[in-house]
Every structure is written in C-alpha cells, then in structure tokens.
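What follows is a set of structures for review.
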Structure P
C-alpha cells in the first residue's frame, strides 16, 4: 500500500497512525507543490513545468525558500513516476490518496488523478469532507487539514477509503483541464471538490486590513492573516503579495525585501518608531 498526501505536516501524523494500526502500514509519498496558486496550464509538458518554475522563482525571490525551486527538493514529476513504477511492477499494489477539505489538497488531487487513469480499480480516495473527528480533549471538530487530526482518529478515517470511480476518472481530469485554461493564479475551495479561481491579488484586500500606522514585520502581518482571514494560502505566497503591496504609495516599507522577518510595513503618514 502506498499513501499519498499533499502537505508535509501530514506525513508525520500518518506515520504515527501506522504505529497504532498495522493495517495502515505502507510507504508515504508527498506531493510538495501547492497547485492552489500559480500557473497550471500545460503542466504535463516540459514547457508548462518551466513556466511554473519561472513563476515560483519570482514568488520566492529573496525569501528563505528561494533555493527550493531549483535544488531538486520539489520534484512532483519524480513522485508521479515512482507511483506509476510501483503500480506497474506490482499488480497488487494500491494507492491511497488522502485529502482534507482545503484548496491545497483538492488541487493536488486533481493534478494527481489526471495522471493515473490507466490504473482504475487500484486508486483509492479518502476525502475528509465535512466529517467530524475528536480532538485530543475529546471535543468534536471538523478538520480542514490532515495534520490536526490525532493519530488515533486515522484508524476511524481509514474506513472512509473508497475506490475512485470510473465517473471521477472521466470528470476530474476534465475539471483540471478547465481550471488550467482559465489562466487565473489563485484557486479557492467552495465546498466538496468544487473550486473557483481568482486573480493573483485576491488576498491583498485582507492583507491590507492588518497594515496599520505602526511598523510591523511582514511575519507578524502574515500571522494575523492566518488567524483572522476566512481564506488561507501558503505563507510564501502571502510574503510575495506583501512585497507587491510595498510598492503602493499609501504603504511605507523599511528593511530588505527578503524574508518575512527582514522588513516592516506601515500605512503612510505616521512617524512612529520602528518595532524592536
């Protein structure tokens, strides 16, 4: 059995669950890229892959993750090749795709399933869509990512595993194709597996709400966004958007536009001392 997840934090909690239930035992593979943002047109071609890499180079420029675009640490093409190899070499091998109700996981699912049509009957999906779980304190909650689910709850979650249907293998790759042709850069989950797309500046309006007349580090603004905004995305994307906002006349910036702790922003028109 091979498990596939879409966020790094999900790997550890799934491995913990395997320690509690040997029936879950298997290799865990991680799809690293965040397909909820950025260009996705022609991603199954070398040209499309390079367009996306070029975009990520711009987004991550100067930040802590800048090197990841070209250092080989993010290579989903190699992961999909490994999955195909395992399925071809072992006729009994099965793939379990784990996804929670968030745009990151759902976009990753669409990217992945579009490349596995030849293996119908061996691909399973565990989509935790609006399903209740118990947290560590015994209270019911509805997780939006796998990593917040206690490991012991995965024993219950495995019962949700089902084959990806023939209909899904027909419809879901078409959905990915439609998304890729629209040319938008932000994808949001509406519910179920339905996504809508927005322009690259979609999160800007929310980010601006947290910029005040006092100097604040970009890291603090991103943290405020995560705690209070309805929609969410990766911190690298938000850092890039703050760098774009720093070009506005009504926003002042000081420091180096590199990592999230390297520069501060505030609304123009106030002369308050910088934070320490």
Structure Q
C-alpha cells in the first residue's frame, strides 16, 4: 500500500465510536468527511490556511473540487464571508464551499447563493456495521484488494470515467490520492480478468469508517459491483472493531446504500462558484 507522504497527522490512534446516537453520528458524518478532504488538501500540491475560522484550500487547478472552503466558523456578516472567499475568487479559480450541521453561520448556503454560487447537497448516511453480513462477490472472477502505487493509474481512470473528472484535474488528483494513503486511509480497486472496473476508499477517523470514491465503470454497472466494493472496506473496518460506517451518497448511489442498511442523518451542502469566463 502507498506509504502516505502528506503533511498531516495520521489518525492511527483513532478509537471506534461507541455512541451510535443520532447526534453522535451526525457529528461523525461531518467530521469524517472533512478529515478525508482535509487530508487531501494538506498534500504537497495544496496550500491551506484559514486558522480556526475555516479550512481554505487552494491548488491553483481550475476545478472546483480542488479549491474552496470547509469547516466554516464565520460571523453572520456578508462582508466577512466575502473576505474569506476573496483569495480564491481574486485568482478566478472555480471553487466549492462545503457546509454541514456544524457550519456557521447556519444560513451560509443561502448567503452564498445570493453571491452567485450554485447550490447542491448530498445526504450524510450511516449504518451500524453489525448489520452487515459477509456476502459472496458480485459475479465470478471479481477480485477486490487494497490498491498499490502501481494500481493508482487504473484507479484514477475508473474515477475519471465514472465522475467525469477532466484530464487536467485527474492527473494531480491521482498524485494526491496516492500521497495520502496509509494504514488509516486505504484505497480499494476491483478487477475482473485483470481489468480495473471499480474503486472505493475508506477513511478511519473520528471513530467511524468513512467510505469515499465509490465508482464503477459504465459497462459494469447494475451487477452489484458497487455494493461489493463498498462492502469490502466496511467489513474490514468491522473486523478492526469499528461499529459505524458513514458515507455521503450520490443520487445514483443512495438507493444502493439504503438497501445495505444505511439511512440518512443529515445533509451536506455543496456550493460551487465558477469564474464568469468559465461558467
């Protein structure tokens, strides 16, 4: 597995969350998400600042996922919010602001929309891992394993095809994903007859197993492979003593996760700004 060379602290001392109350899971859903992306944003291609009021990250790559703000703790003042956004907007870089239940001000999303951001959201979901049972693989010949450094080009190709990531962003994203891997953040890849067809990733942080980068190439969809590539890291986390799994679902993935036992606990906002010349 990749050695993990990012400028961040490992969460190897992370202790499984035993409190599975709604309030505890909502916090974990948000905190694990920001831990995962925060891990990515502290890699060598990124600059990150903001202090205690936010995490502001800038890659310089003109792709909204790679520039933006999360963990906002800003005053309810449009001037202060505009000042927080200014270092990215002034560079005319596409950006994304993430919001969650702990974001302040609570109406940050509404304020961003008035400033010209496009709004979207995704459900934050969780499952009690004791409800997950080992199941046979989705079809003969399917092999799922942690991704090595040599697997990362195939891993990124699957991500790019599945999510429509442009080529200019895919290469640096691949380098960053390889850089952040470690014992507590493991990428998984699924192959049939040696051909990479699906990916996922697990982040063990904030007491839960967070699932990310679930992707299946178009030709392999509808065969249960997405479910299987999601289940594999969750079962490994269960064996390591974790009690809860969390994820943030796309519209396509949500019905699959609901059938696995996940349920929605909160919404995570995604607010995208594009420079006028690229909108």
At a computed 20.4, 69 (Rg and Dmax of the Cα atoms in Å), which of P, Q: P
Percent of Cα pairs over 17 Å apart, for residues 169-216 alone derived as 51 - corresponding label from P, Q: P
Percent of Cα pairs over 25 Å apart, for residues 17-176 alone from the coordinates reads 39; which among P, Q: P
Which of P, Q leads on relative contact order in percent (Cα under 8 Å, 6 or more apart), largest value: Q
Which of P, Q leads on distance in nm of label points 7 Å out along Cα→Cβ at positions 89 and 257, largest value: P
Among P, Q, structure where FRET efficiency 1/(1 + (r/R0)^6) of positions 57 and 241 (r between Cβ atoms, R0 = 30 Å, to 0.05) as derived comes to 0.40: Q
Parent structure of the calculated result 57, 45, 19, given that Cα extents along the principal axes in Å, for residues 97-248 alone is the read-out and P, Q the choices: P
Highest-scoring label, criterion being distance in nm of label points 7 Å out along Cα→Cβ at positions 233 and 265, among P, Q: Q
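Values quoted throughout were computed directly from the atomic coordinates according to the rules given, and no laboratory measurement underlies them. Only a predicted model underlies this, so the values are computations on that prediction, with no experimental measurement involved. Cβ atoms are built from the backbone, for glycine too; each structure is taken alone.
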